[in-house]
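The structures considered in this document are given below.
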Structure 1
Amino acid sequence: MVDIHSHILPEVDDGSKSWETSVAMCRMAAADGITHQVATPHANDRYHYDRNYLQGLVAHLQGLVGNAPILSLGCDFHLSYDNLQDVLANPARYTIAGTRYMLVELSNYSVPQQTTDCFMQLGDRGITAVITHPERNPILRESPQRVVEWAEQGCVIQVTGSALTGFWGERTRRAAHWLLEHDAVHVLATDAHDTEKRIPVLSTARDAVAELCSNDVAEALVEGNPRAILNSQPLPYFPRPVVGSYRKTHGG
């Protein structure tokens, strides 16, 4: 399996607090069958993102853990005005392992209509937005049709694995299931922060998707698609999303 979203670098954001924790997280990921993990530190008003410095941390962590899992650098990119201007000027700064894919996190407090235009601007600069955990966003959780529209536009949708197993609560689990049912999920990732609660484990989510959808879809979400992202290739599994009403499906 390939995990494109994790906070395994120590003392750079709200993820790992020490090198010991970072190594333990990598060991846990490898034991779960994750062969490649992307470290994605936050880039937002609270956490400054210095690509060169962070690349050095990835190299050091790789030296500590050996070759299991293989580590790469990405970014948990918060979509703000200043960040958008910077990435449009420096398209490669925040992407996953220098590819054309970039994680994009939306605010829990406001998802303006012009967000769609922002994704188009990124596309014009050669960047495909990978929208992170919309099922956990309190705004998008109640209007997941917007996520379907972004998938139709060509954005990649990444759901947190533990959302499917109930860790984030029933409303989040229900939203994740709805997106799956409407063919609007392309990647599962751990969004791991530690070794106790938000852990680097994907196998349970993979098994949940296999039960809900099929083994082929589950494999695509944890291996085929995230590996294609690492190789800057088109995703092999990118079905046309099914348009539908969230409230009608779930009775309000």
Structure 2
Amino acid sequence: MIGLRSLVFNVLFYLWTTLVLIACLPLVTLPPKYLFRAGRIWAEVNLAMLRGICNLTHEVRGLENLPTGACIVASKHQSAWDTLIFSTFIDGPAFILKRELLKIPLFGRYVLAAGCIPIDRSGGMTALRQLIEHAQRSLAAGRKLVIFPEGTRTAPGTRCPYHPGTAALYAHVDAPVVPVAHNSGMFWGRRTFLKMPGRIVLEILPPIPPGMPRKAFAALLEKQIETASDRLFEGPPPAPPEAGISAPSRCG
């Protein structure tokens, strides 16, 4: 039954996403606020389908910890679910994402029109300078940036080194960083077809104020995210990989 429900959701997910990409194409010529609204509707419909078809719900805790103004949201990254949820409670998030996503037909146009920040992960210092410049402009406009410090999706129980880009960004912008933990990988695994029933919990932790030494910040950010995520993973023993939860995998 879980397999059938997952199949129905996956088919509807791609059909709905394709419809939105085509129908909303004229919005790329309008002010970004219209794209933000369309993105929120797209995400909320997908989450509703998860709830109705797969019996997979979610809970967002700690919204009071999210600043009202510009900030950097640094989140654990475990599944595609992570890219859905932020548009439902952040108005017009600017995602920091890998440049390769620009090659996806139509999607790349939306990424640029929405003011997201693509980065070349092999670009070294040049890419880092570009990231800082784009981030400073977005923060100056009052936007919230969303970044995944691990740089890739990781399965529960897997520890991957945090990329230095988040700490470098923190060191060059005057903005708080909000750590975010969750357990989405327990239900929607990395490169996994099945969507397991249950309740995903996302927890917004108290912001880290600007001004800390770079290394101290990096250590604190990783400790807070990983400690909170480990706590959210606690519960019944995880199902084996064939039941829909990805096995721990290599980083990258």
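The numbers here are math on the coordinates, done by the rules we state, and not lab data. Values in this document were obtained by computation on a predicted structure and should not be read as measured data. Cβ atoms are built from the backbone, for glycine too; each structure is taken alone.
Comparing Rg/Rh (Cα atoms, Kirkwood Rh), for residues 33-152 alone across structures 1, 2, which is largest?
Ranking 1, 2 on Rg/Rh (Cα atoms, Kirkwood Rh), for residues 33-152 alone, first place is 1.
Can you rank 1, 2 by relative contact order in percent (Cα under 8 Å, 6 or more apart) and just name the one with the largest value?
Once relative contact order in percent (Cα under 8 Å, 6 or more apart) is worked out for each structure, 2 has the highest.
For the read-out Cα Rg over 2.2 N^0.38 Å, a value of 0.99 was computed from one structure; give its label from 1, 2.
Answer by label: 2.
Among 1, 2, considering only mean count of other Cβ atoms within 10 Å over residues 25-32, which has the greatest calculated value?
The maximum falls on structure 1.
If helix-only ellipticity at 222 nm (-39500 (n - 2.57) for each DSSP H run of 4 or more, over all residues; to 500) is calculated from each of 1, 2, which structure is the one that comes out at -13000?
2
One of 1, 2 was used to compute log10 I(q)/I(0) by the Debye sum over Cα atoms at q = 0.16, 0.22, 0.23 Å⁻¹, for residues 17-72 alone, and the answer was -0.73, -0.96, -0.97. Which one was it?
Of the options listed, only 2 reproduces it.
Tell me which of 1, 2 gives 1.7 when you compute distance in nm of label points 7 Å out along Cα→Cβ at positions 81 and 129.
1
Comparing 1, 2, where is mean count of other Cβ atoms within 10 Å over residues 97-104 highest?
1
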